[in-house]
1. From I, II, III, which structure was Cα extents along the principal axes in Å, for residues 42-89 alone = 36, 28, 11 calculated on?
2. Quick one: distance in nm of label points 7 Å out along Cα→Cβ at positions 50 and 74 came out at 2.1 when computed from one of I, II, III, so which one is it?
3. When distance in nm of label points 7 Å out along Cα→Cβ at positions 130 and 154 is compared over structures I, II, III, which one is greatest?
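What follows draws every value from the coordinates through simple rules; no lab data is involved. Quantities reported herein were computed from a predicted structural model and do not represent experimental measurements. Cβ atoms are built from the backbone, for glycine too; each structure is taken alone.
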Structure I
Amino acid sequence: MAIILGIDPGSRLTGYGIIRQQGNQLTYVASGCINAAGTARNPFTLAEKLKVIHDGVSELIAQFQPDEFAIEQVFMARNPDSALKLGQARGAAIVAAAQASLPVAEYAARLIKQAVVGTGAADKTQVQHMVMAMLKLSHRPQADAADALAVALCHAHSRKYAATMASNRATRQTRRGR
């Protein structure tokens, strides 16, 4: 059994999704968003946002005790400033995972969508729908939380594939007498 924490990083809202994988069974544990924007009257500085993300992810790790951590990679945005901020948000989350000695896996957005929806060009509504179906949810999670659950689901599928490949490799070596 493994508990997987998936993260959809953002400088304002960072989505999180936690699932449990036991064999072929995937179970929803929790999801939501870490709000790093501050308020309209008092928006957070970049340093404050990064601290909120780091502290929020650290609290999730302490509360749910995940075995593995998965996060979406930075995509090249049209606005370089946005890509830099996203990279910094990812860094804050990854540091929290590293401090807890969690293995960190990174996945491209297209790969995540491919794993969950079947096409790398899926939109947010399609991702939400498939996350609801795969985890048998009665409610539609926020878009960022659904994306984070999709990251966790992608990682769960990757773990299963890696285990199958390792088993096949061991079987081939046994048959060869090695």
Structure II
Amino acid sequence: MEQWIILLRGINVGGHHLVPMKELRTAMEAAGFSSVKTYIQSGNIVCRFAGRPEDILETLMERHFGFRPWVLVLSLAELRAVAEANPFREGAGKTVHFFFLEGDPARMDRVLAQSLQAETEQFELRDNVFYLYAPEGIGRSRLAGRIGKVFPETRITARNRNTIEKLLDLARDS
């Protein structure tokens, strides 16, 4: 069985798409996943599964929870590479954000990104990850708030560096 890191987009946000983590773990184990661990309530999962789990997990979510979120699946090596490519390692974990992109990152509207960027913010696009250093907080960032406009027609899910590091720790301990 291969080890996977799974990021579910848009669950347990603003009272919508509620997914209790214990129920999710139980449903995943019943579907053949093993060593299922979750971190906080925002859809961060480390598990083992034979083969790529996207389709099975999307179907499981629809059957058990009534909706089909975007499921981003990364191998441990892929997540490690994303973490190692972080250009803002000096920033505090809660100020560095990883925006995972599905689609063509070349569609980035760099002019819009620069116009939304605060003086204290820095960003960099590397492969399919947009890294944002927002020292004043993600909630105050105009760039983070309009990221969907910066990357049109692109599915995006974001995690901060603390979450990425915790997922790597959970994977190492499995």
Structure III
Amino acid sequence: MSEHAPIFEVIDTTWPAARHEMAGGFKVRFGAGGGSRASCASLEVPLDAADIAAAEAAHRTAGQVPKFMVRPGEQALDDALHRRGYSLFDPVTIYAAPVDRIADAVPPVTAFMHWPPLQIVRDLWSELGIGPARQAVMERAAEPRSAVLGRMGDRAAGAMFAAIHG
């Protein structure tokens, strides 16, 4: 198991696919419109180039565009995908730090944690393109999870989703 495995476990529990299945050596996620992380394939065993075709077929059978998550140490997979015409799409940078080192105390009445999301939070998400499919991913996330309504003055100023694994 890679030293990075715990981070990818966090991704699968806090932004989960609707379902997943194995296709060759790949875990193929079916995100039901919930975005790339919920709709990609990740290599679970040593690379066999033939397995890429199996993952592609599983994606296409489900009506998804094939997408692959390339994790640290998977240069052979990256190279094989490049040879098949794939290019970098939607790169993600993950930062990890103790909460007490990155967060200050929240001033009174500026942020409200709650679940399920209030309608104003759903409306804000929708206005910013976070529609029903991505909101469904939030519903699937393991608990604890929370919507947060940010306020400035007497007005809603922002909304976010947070989930914790472990």
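1. This figure was derived from I.
2. Working: I: 1.1; II: 2.7; III: 2.1.
Corresponding structure: III.
3. Evaluating distance in nm of label points 7 Å out along Cα→Cβ at positions 130 and 154 on every structure, the highest lands on III.
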